[in-house]
Structures are given as C-alpha cells and as structure tokens.
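These are the structures, in structure tokens.
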Structure 1
Amino acid sequence: MKKKTKRHMKFEDIALQSSFLEHLRRSGIAYKLNRSGAVAFGDEDATGIVSAAHQVRDAQFPWY
C-alpha cells in the first residue's frame, strides 16, 4: 500500500496566513491545519490550495 504524501503550505506573516485561510474558507476548499498551523493537503487538493496561496500572494505583492 502506497502512503499518501501530504504537503503543507504556510505564510510566515500572520496577516497573509489569515488571508490565506479566509480565502480557502470562502472558496469552499476543504483543508486541515497541522501542528504548526500550516495548511496540510494531498495531491487531490493541491491545485485549489496552491491557487488560493498564489491569489493571496499576488494581491499583496502584485509585482511578484
């Protein structure tokens, strides 16, 4: 049996992390937080979560 690989993503800036979590909630994307407060996800949710992180980043840093 192959173990599912879990990835995680977290903004170190508290305001950006809060915006990230709010964006995920508004989008209806299911997620879990790991012990460090990072969003933990598998391959099946990667596209939506990474897209949400990019939108939060791009809104804060449009030149990125």
Structure 2
Amino acid sequence: MEIKRGMIFRNLEGTKCYVANVFKEGENEVVTYRYWMKRRKRWRFETDFKDLFLIAFDYGWKWE
C-alpha cells in the first residue's frame, strides 16, 4: 500500500489523524502522522516504521 502525505485516518479512539510525512531511513520507510490535542490545544506528532503503522489498521484504525 502506498501512503502519501495528506492522507487521513481515524485511530482506535476515533481521533482524526493526518499523514504528515513519509521518508526512507536506510531500507525502511518511516511514517509521521499528526493529530490535534483539544485539551492542550496543539498538534501532536508520532512516528512509526511503515510496517508497524500498517499493523494498527488490523486492530481498528480506518482510512477516510
């Protein structure tokens, strides 16, 4: 699956997340995504290897 910057998905809590960047680190692809934290009123960024990122969709994350 090709993941591009700007793609939108929802995590297990139903939070809307945006793919912020996809880049290569050696032979591995790394995905950085962001979501808005209402309580703290700021963006939070998280980074995962693409393989780990895609496993989360088996447990309930959904593309929009």
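Each value in this text was obtained by applying a stated rule to the coordinates, not by laboratory testing. The shown structure was predicted, so the numbers you read here are calculated from the model rather than taken from an experiment.
Values for this structure:
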read-out: Structure from which -14500 was derived, helix-only ellipticity at 222 nm (-39500 (n - 2.57) for each DSSP H run of 4 or more, over all residues; to 500), options 1, 2; value: 1
read-out: If relative contact order in percent (Cα under 8 Å, 6 or more apart) is computed and equals 37, the structure in 1, 2; value: 1
